[in-house]
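Laboratory data are not the source of any read-out in this text; all were calculated from the coordinates shown. In this text, all values refer to a predicted model and were calculated from it rather than measured experimentally. Cβ atoms are built from the backbone, for glycine too; each structure is taken alone.
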Structure P
Amino acid sequence: MNLVRDCLDKVMEDRNKRRMGRVDGIVLELAAGRPPRVAYVELGVKTLMNRLSLRLGRVIGRFMESRHIKSAPYRIAWSAVRVGLNHVEADVEADKTPALEWELWLRKNVIRRIPGGK
C-alpha cells in the first residue's frame, strides 16, 4: 500500500458513513531494529497547516485556542482504520469525537453570516 497515495488527503468516514473531514496526517512508530509501523492517522486543520508550514500551523493553533477550539489533532488508531478506493473508514462515531469541532465553529461563526449561507 502506498500510504500517501491511498490514505493521505482522502475523505474520512465514520462507521455510519458520516464524513469527518480528510486524513491530514499519518503517524509512524519507530523502533530500533524494526521497520516503521503506522500507528495513527490524524485529522485536524493544525496538522494540515503544519504540512504547509510549521509557522502557519502555530499561528492557526493559537487562533483556534483563542476561540476555545481544540487545536490538537484527533488521532485514530491504525487498527480502527480501513482504506477504501476513494475514502478511508474509521471505526468511530464522528459525533463523539472532536474531529468536527473546527467545521462546526466555521459554520456557526463564518458561513452563517454570509448571505445565503444557512
Structure Q
Amino acid sequence: MSNTIIIGWNRPIPGREKQAMELFQSSLAYWTKKQEAGQISSFEPILAALHGGDMNGFFLIKGDPAKLDSLMHEKDYVELVMSLGIALEGFGAVRGYSGERLSEIMQSWGGLIQQY
C-alpha cells in the first residue's frame, strides 16, 4: 500500500491567481491540522525553481496507508482537492511510495524485470 499522497500543480489558471494563493494558505492550515490530529505523519510543500516545465509545485504528504485511505474519503479533503483542481492548471493528486515502502516496491520491480 502506498504511504504518500502527492498533490501537484503547474500554475494558477489565468485570472484565478488570488484564489490559488488563498487555497495554498488554506492547504497549509489543513495539513497542519491533519498532522496535529495524527491523521498524517508529515507534510512538506515544495515549489520548483523556474524551469519551464509543467510541474511547479506539490505537497508531499506522508502517513500510514490506512489513515491516508480514510482521509481521502473525507468531505473536507474531497472539497479541498476539487477547489484546487478548479484553480490550478495541471493539477493532480496521486498516491506514492517513500521510505521502506519505496524499497519494497523497487525490490518487487527489480524481481519482475529479471523475467524479461
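For this structure, a couple of remarks:
- Origin of the derived value -8000 (helix-only ellipticity at 222 nm (-39500 (n - 2.57) for each DSSP H run of 4 or more, over all residues; to 500); candidates P, Q): P
- Origin of the derived value 13.5 (mean count of other Cβ atoms within 10 Å over residues 32-39; candidates P, Q): Q
- At a computed 3.5 (distance in nm of label points 7 Å out along Cα→Cβ at positions 56 and 96), which of P, Q: P
- Comparison of P, Q - label where relative contact order in percent (Cα under 8 Å, 6 or more apart) is highest: Q
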